[in-house]
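Just so it is clear, none of the values below were taken in a lab; they were calculated from the coordinates. Quick caveat: nothing in here was measured; it's all calculated off a predicted structure. Cβ atoms are built from the backbone, for glycine too; each structure is taken alone.
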Structure I
Amino acid sequence: MTLSVDRLDQVVTALSTVLAPEQILTSKTDRYNRARVPAPFPVHRWAERLPDLAVLPTSTEQVAAVVRIANDLRIPVVPRDGGTGLTDGAVPLRGGIVVDVKRMNQTHELDLVNRTVTVGTGINMLKLNEELARHGLFYPDDPASYPCSLVGGRIGTSGWSLIGSRYGHTRDLVLSFDIVLPTGDILHVGDGIGRKITKSSSGYQLKHLFMGHQGTLGIATRATLKLFPKPEAELSPFWAFDNYDDAYACTGALARAGVATFAGAVLFDEHKVAYLRRDDEAYIPQPSDVRALVCAVLYGYEDEVRAGGRRLFRIARGHGARYLGDEISAGDWAARHDRYATPLHGRTKQGQVVPMSWHCEDAAINYSELPGVTTAWHEIVARLRRKTDVFDDWGMFAYTQGATGADYLTEIDVGIWEQQLDDAAWDLWVNAKREIAAVAIAAGGSISACHGSCREGEVDLVPDELGRGFGVMLDIKRTLDPNNIMNPGKYLLDRAYPGIAP
C-alpha cells in the first residue's frame, strides 16, 4: 500500500458516505485482482502496482461522488473496465483507488427505430450482442478481447475493431457518452447535445478528445452506441503463399478491390506461420512450403457476400494464392477471440515445459512501409533473443481497415518467459520497445494504432511523435485535472505539473 493506515481509514470513511460497505474493497486479493493486465511484467515487481483499495460503483452519480472525494483528499484514481489492455492503462502506478465499473452493466435504452442502444460502460460486447440478437441487430465493435473487454475500456483506448473496414471502429460506433471529470463534474460528449447524432459542426469535436486517453481525463459511465442489422452471411477465406512478397501484394489488392461488404484483410508473415505451427493448438498445420497467409473477411446479405467473395477469390488466384479450404477458413476466423483469452503457451526450455506469456507491439503503418518495418522489427527482436532466452519471436501480422494504404494495424508478437523476467531482462525489453516505436515513427507511422502507448519504453517517444501536440496534451491535462489525481504517471503527463513531486 502507498497510504498509511490512518490515511486509508480516512479514505474508507469518506467513501462510506456514498457507497455501501460491499462496494468498498480493501483485501489483498481484491487489490491484486484489479492490478494485473495481460501484458507481461516482472513477477517479483507486481506488488509495485497495487491500488490501496477498489470500489464498485453502480451509477454515474456514485462515480462522481467517489472522484470528488478523491480529488478533495488528493488520492489517485484509476478507472478499470475489463482489464484487457496491453499498455497498463488500468494499472495503478501510484496506488490510490481503482474504480471498477463492472457493475454498471445495464442496458438503459434500446431504440429500435433509430438503431441505437444506451448502456452502462461496464457491459461487454458479447453479453450486449446476445441481447441485441433477439432483435436482429448487433454492435460491431469486435476486438480480439471481445468476450471480456468492456465498452468503457474501448472508449478509454479508442479501440480497433477487427471488422472495422465494414462498420467502423470504436470512435465511429460510440455516438456519445457521459464522462466524470477528475474534479467530479459530469460532462456529456458527442456530436452536438443529442445522444444519437452522428455528425455535428457545432463547436469542437470533444467526443474524440475523451477517447483514447487511457483514463487520464476521466471515467466514462454511460454510452450510446450505433447498431447495425445482424449480418445474414459472413465469408472469411484463408489463402496460403510460398513467399511474403506475393502475400503482401495480394493483401493490398484485396483491400483496394472496392467490395462493399469487405470487413478487413490480414497478412501473416513467415515468423507468424512458424509460431502457429509450433504453438497454437487451434491451428491446423500446413505444408512446409506455406510461408505466409492472408485472410479476408466479408459481412452482409448472402447475395452481396457471394458476389464480393467471387471477386476476392479471382484477385487472390491472380496473385498465386492457394485456398486453404472451408474448414480452416471458418475455424481460424472463429478462433480470433479465443487466442486472446488464452495467452499462456507451454514451451520447452532447459529440459522442461514452461509457460510463455506474450506481448504485442502495435503501430499504425502505411501499406507502402510494411515490408521495411517488418524486417526492422524482426531484427530488433532477433538482437533481443541473442542476449537472453526470456524472449521469443512469435511473428507479425498486418491488418487493413480500408481501401487506401493509410493505415495498417501492424503488430509483432513477442513471447515472454514471465517467470524469468528479471530486472535486467525487463530493461532489455524496454529498450527494444523504444527501438520498435522509433522504427514506426521513422516510417511515418504512429507508435500505436489501438493499444495506446503509455507503457515504459514506447511512451518515451510520444513527445517525438506528437511534437507541439504533446504540449497541448499537457495543457488539457493540467486544466481538467488540476490536482493530477486521474491515473497519474501515464503518458508522461506528470510533466504538466512542474515542481510537484510525482
Structure II
Amino acid sequence: MSSKEAFVKHIEEGYQTKGDYINMGAAMLDGEPLTNAFVKIPLKTLNRHGLIAGATGTGKTKTLQILAENLSEKGIPVLLMDLKGDLSGLAQAGENHPKIIERHEKIGFPYKARKSPIEILTLSVQSGVRLRATVSEFGPVLLSRILDLTDTQQGIVAVLFKYCDDHKLPLLDLKDFKKILQYATSEGKEELQKEYGRISTASTGAILRKIIELEQQGADLFFGEKSFEVDDLTRINENGEGIINIIRLTDIQDKPKLFSTFMLSLLAEVYATFPEQGDSDQPELVIFIDEAHLIFNEASDALLDQIESIVKLIRSKGIGLYFVTQNPTDVPDAVLSQLGLKIQHALRAFTAKDRKAIKLTAENYPLSHYYDTAAVLTSLGIGEALISALDEKGRPTPLAATMLRAPMSRMDILTDREIAEVLNQSTLIPKYNETIDRESAYELLNQKIEKSQTEEAQQKAAEQQRKVSKTTSRRSTRMNPILKVLTSATFIRGVMGILNKAMR
C-alpha cells in the first residue's frame, strides 16, 4: 500500500461516523486534496466546543459561515457575533462561480447554493432586535466581576442588592443602581447601617466610577427592559431549519467592556435557563464568538475564572461554544484545553515572536506521521486549514490538512434594502424593541427621599410652631407694665370704695 493509500485509509477510519455530521471538505497530502477523503465533524460532538484561528485573510470568517449554514440546515440554531459586518450574506444563496465548482470537484461532491434563515440582533442603536438584561438578572456576583471590584466593594454590592430585594425596589437599569449607591451614603445611610452595617462612602464612590466607565461604553443601552429571553435563540422555522441569530457588533469593536459584559451575561443566562441534556445526538444551540480576544484581553482574573467555569459546565446543557480569533494564544490555556474541535488556518512567521507562537500552536495538535505541523501552518492557502476534531466516542480524530468546501450562502454582505427585508420579516422586533421604563428603584427611592424630606419639613414646621406657641403663652402670663398700673389703681379704687361705704 502506498503512503497515499495509507493516508486515505487513515482519514477514512479516523473520521467515520454512524450518526449525522458536517462535511468540511477533503484531506490534503503534500499540498494536494485527496478526492473523497472527507473530513467529517459528528453533530454528536459539537457541544464539546471549539476554536477557529488563523491570520487575517486566511478564511476564518468563511469557515464560520460554513459551520453556521450547515448547522442551520441540520435543524440546529446558531448565534453569531458579527464584529466586522460580513456575515449577513448568510441570508442569500451563493453563486456557482467557476472557481467554486473547481474546488468542489477536487473535494469530491457538488456545490450547492443555499440561503439560511437569519435574525438580526443588536446591542446598540443599530437596526435589529434589541438585546437587553436587567441589573437584577445580572446579580451581585456577576456585576461585581464585570466591574472588577475588590472584596469589600463586592460585599457592598451584595448588601445593596439584598436591601433592594427586602424593600421591593426593582433594579432594572444602571440609573437604578447608581441611585441606590447614592442613597446608601446619604438619606438612607442610617437605615442601611442599622440593618446591614456601615457602608463606606469611599467604596461606594469607587463603585460609582466603575459604573460610569461601563456607561461610557454604551452599557446604558444594554441594561433595562424588556429582557431578552434566551429561549428565542433556539427557534426552528417551518422548514425545520435552525434560525441563525446574527448580532451586529460593528459599532462596539472599541468597547470591549460592553462586549464582555454582554457575553458573560448571555452565557450565564443560557446556563441558568437551559435544562440538563447530557450526551445527545446534536447540540441545542451553537454560539460563535468572533474576535474572542476582546473578551479575554480585558477580563480580570475573577472574570476569567467565571468564563472558564461556564465553558466547563455549559456543555451538559447542549450548548457548543466556538471561539474565533487570530492566534490560539489569545485564548487562556484553561479554556483552550476544553475545546474539542480545532480549525487552524495559516499563521504568518514574520518575526521571532511569530515563529515561537507557531511552534506553541503546533504543540496543541495531535502528532501526525504525515505532517510537519509547524511547517504546514505557514504553508496553508486561503480556504485551507488544519483540523482536529472528536469522533463520536470523544476520541481525537487524525490531524488533517483540509481543503475546505465553499459556503453555500453569499460570501459578501447584504445591501441596505436586503437588510430592511430581513428586519421587516422579524417576529422578534415587535416583541423586544419597545422601550419600557416602569417604576423601579430610581423612582421609588426618589419618592422615599421626597416623602422623608416632606416629613422632615413638616416636623421642623411643627417644632417651630410649638416654639412660637410656647413663647406666646409665656408672654400672655407676663403683666404689661401699663396694665399693671391700671390694675393696681382699680384695685385701690375698689378697696377705697369699700372703706368709704364702711365709714358712712
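Results, tabulated for the structure shown:
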read-out: Structures I, II, by distance in nm of label points 7 Å out along Cα→Cβ at positions 131 and 195: label with the highest value; value: II
read-out: Test item: helix-only ellipticity at 222 nm (-39500 (n - 2.57) for each DSSP H run of 4 or more, over all residues; to 500) calculated as -9500, pick one of I, II; value: I
read-out: Entry that produces 15 once relative contact order in percent (Cα under 8 Å, 6 or more apart) is calculated, selected from I, II; value: I
read-out: For 5.1 (distance in nm of label points 7 Å out along Cα→Cβ at positions 3 and 379, calculated) the corresponding structure among I, II; value: I
read-out: Value 23.6, calculated as Kirkwood radius over Cα pairs in Å, assigned to which of I, II; value: I
